[in-house]
Structures are given as structure tokens and as C-alpha cells.
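> What follows is a set of structures to go through.
Please treat every number below as a calculation from the coordinates, not as lab data. Nothing here was measured: the structure is a model prediction, and the numbers come from that model. Cβ atoms are built from the backbone, for glycine too; each structure is taken alone.
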Structure I
Amino acid sequence: MVDTADQARQVVSATRYPPYGERGVGASVARAARWGRIENYMAQVNDSLCLLVQVESKTALDNLDEILDVEGIDGVFIGPADLSASLGYPDNAGHPEVQRIIETSIRRIRAAGKAAGFLAVAPDMAQQCLAWGANFVAVGVDSLLHDALQRCPGSTTGDV
């Protein structure tokens with residue numbers, strides 16, 4: 001999770017090999033590089049990385065444009081639970097104001113030419129985020145299974 005452009009730059013640096021970052025180079029001669037047999041391993045990794053940062057706070061949204069400007073950030077993943085709490089609506093990611101802010105954020109991310117993602121706990125929210133322009137949606141499978149079990153008459157006794 002990042003809140004500032006400085007934190008985003010630190011993440012970029014930690015994931016890139018020199019000269020673009022400070023990632024340790026031991027893997028370039030170890031198993032990841034087939035014991036040094038992959039030619040130009042570090043350059044290939046630097047070129048093929050897709051780096052997504054997660055934003056989950058009002059502070060992060062206040063700094064979103066600066067975070068999006070960080071070279072090496074390919075996309076932003078929005079986490080709704082902590083975000084809604086940070087916005088003053090704890091345990092209520094479905095609040096209309098939270099939903100408006102999520103929609104606006106997805107549109108800002110896409111307008112910056114970056115990928116926008118979202119963690120959805122229900123299929124309708126996943127569809128809504130895709131309609132707003134999200135490139136990808138992670139779906140909380142455990143919550144979907146829980147809801148499905150609750151709707152199956154006679155399949156459980158008591159709370160699941």
C-alpha cells in the first residue's frame with residue numbers, strides 16, 4: 001500500500017535491478033536466471049515487469065496524480081475496505097460517496113494511461129468497476145462462497 005509518490009518511487013526502486021533500482025542482483029546468477037544462463041537477465045526483468053501499487057487511503061487519493069506520475073508504476077489497485085474507513089465510512093464501502101470516489105479514481109487512473117484495478121466482494125460491484133473503466137478486478141472468492149452457501153436452503157445449519 002502506498003500513500004505518496006515518494007513511497008511509490010521506493011517500490012519502483014525495490015523491484016528494478018540497477019541501474020533503474022536497488023533490487024539485489026543475486027538472483028541474476030541464481031535459479032531465477034537459470035544459474036546465469038539467461039543472457040541479459042536483469043535487463044529482461046526490468047523490461048518485463050508490471051508494477052501495480054495499492055491505494056487504500058484518503059491520503060493516497062489526495063496524492064494520486066503524483067503517484068501516477070512516478071516512472072515505473074504501471075497501474076493502481078484500489079482496496080475498498082480500508083479506503084472506505086479512511087474516508088469516514090468504516091465497514092461501508094457501498095456508501096454512495098465512497099462509490100463516487102472509487103469511480104472518479106478509476107477514471108483518473110485510466111486517464112493517466114495506467115491500469116486500474118479493484119477488489120470486489122460481489123459480482124455486481126465487479127461489473128460496476130469494469131463499467132467505470134477498470135482493467136482488472138480481483139474477486140473475493142471466500143465472500144462469494146459464503147454468500148452462495150447462505151442462499152442454499154438446508155445446506156447448512158446456523159451461521160457459516
Structure II
Amino acid sequence: MKKYLTLICFAFILCASYAQENDTLLDYSMQLISQQEFEKAIPYLNTYSQNHPENLNAKLQLAFCLTQTGQLEKSITLYQHILSARPGYHRAYYMLANLYMQKSQLEKALTFSNKALELKNNQPDYLLVKAQIFRRQGDIKEACRYYKKAKRKGSSEAKYSLDKYCK
């Protein structure tokens with residue numbers, strides 16, 4: 001009986017230290033991100049995500065770091081994985097719109113922008129990215145329409161763009 005109790009205590013301590021180590025990985029990753037050390041945060045977030053595949057927040061942070069380090073394809077794949085787990089997550093659609101716009105795949109960017117706005121139509125950042133996509137497509141009239149909407153919702157960047165492109 002004493003042996004089993006010792007084994008159970010050992011197993012409990014081992015599990016607790018494993019959980020603490022994983023929490024430390026995520027905490028340290030978040031600290032690196034706050035210091036804009038995105039490249040350094042990636043391996044810690046990868047490890048944490050592998051140990052906790054259900055944790056979408058870690059995947060979101062990892063996708064953000066991948067974007068910040070120019071690893072757009074990996075980031076796109078990860079955001080699509082996040083959407084397969086949580087189809088109504090409007091922020092992932094917005095991020096995909098931004099990523100495809102960076103890659104000059106404007107039709108895809110517009111599709112993801114529309115989906116983000118369908119889910120959350122008053123978000124100024126979502127309105128702004130749609131305006132930017134239209135501007136990049138050369139549709140200044142439509143871009144100005146969305147810049148105005150974004151400005152009304154509080155986007156200071158939209159105000160700057162309105163002054164620059166919509167005279």
C-alpha cells in the first residue's frame with residue numbers, strides 16, 4: 001500500500017511539474033511577444049501548441065508571430081486550421097484578409113474581408129482592410145466608401161487615408 005501511495009504521489013508531482021512547465025512555456029512566449037521578440041517566441045509556442053492542441057489562443061499567438069517574421073504561408077495554414085476548429089472566429093478571417101493582401105492575392109483577401117465583416121460588421125479594422133483592398137484593386141470610389149465607414153467607427157488610420165485618397 002505504501003508503494004502505491006508513493007507511486008501515486010510521484011505521478012501527481014510529475015504531472016504537476018509537466019503542467020507548470022507548459023504554463024511557463026506559454027507565459028515566457030507571451031513575454032517575448034510583448035518585447036517584440038517574435039522569432040524567439042515561435043519555438044516555445046510550437047512546443048506549447050503541440051502539447052495543447054486544443055488551445056486556440058496559443059495557435060493564434062503562433063500565427064501572429066509567424067506573420068511578424070514574414071512566414072506568411074505558415075501563418076495562413078495555421079489561421080485556416082484555427083477556422084476549421086472555430087468557424088465563427090472573425091479575427092482569423094480578418095488576419096487572412098491581411099495576409100492575402102500582403103501577398104497581392106486581392107480576390108482572396110476580399111473574400112476573407114467580407115467574411116470577417118459578415119460576422120462583425122462594425123469593426124473599424126475590418127472596414128479599413130476592405131478599403132485598403134479596394135484601393136489596391138484600383139477601385140478608389142469603393143475604397144473611399146469603406147474608409148468613411150471605418151472613420152465613423154473610430155479608425156484614425158482611415159481618417160489619414162481618406163485625406164490622402166478621397167479628395
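> Relative contact order in percent (Cα under 8 Å, 6 or more apart) was computed and gave 16; which structure, I, II, did it come from? Write down the numbers at each step before the final one.
Details: I: 16; II: 11.
Of the structures listed, the value fits I.
> Have a look at I, II and say which one yields 22, 16, 10 for semi-axes √(5λ) of the Cα gyration tensor in Å, for residues 34-121 alone, as calculated. Before the final figure, lay out the partial values.
On the way: I: 32, 14, 10; II: 22, 16, 10.
Label of the originating structure: II.
> Kindly point out which one of I, II the value -27000 was derived from, the read-out being helix-only ellipticity at 222 nm (-39500 (n - 2.57) for each DSSP H run of 4 or more, over all residues; to 500).
On the way: I: -12500; II: -27000.
Derived from the structure labelled II.
> Taking FRET efficiency 1/(1 + (r/R0)^6) of positions 42 and 106 (r between Cβ atoms, R0 = 25 Å, to 0.05) as the criterion, which structure among I, II has the greatest value?
Numbers: I: 0.15; II: 0.35.
The maximum falls on structure II.
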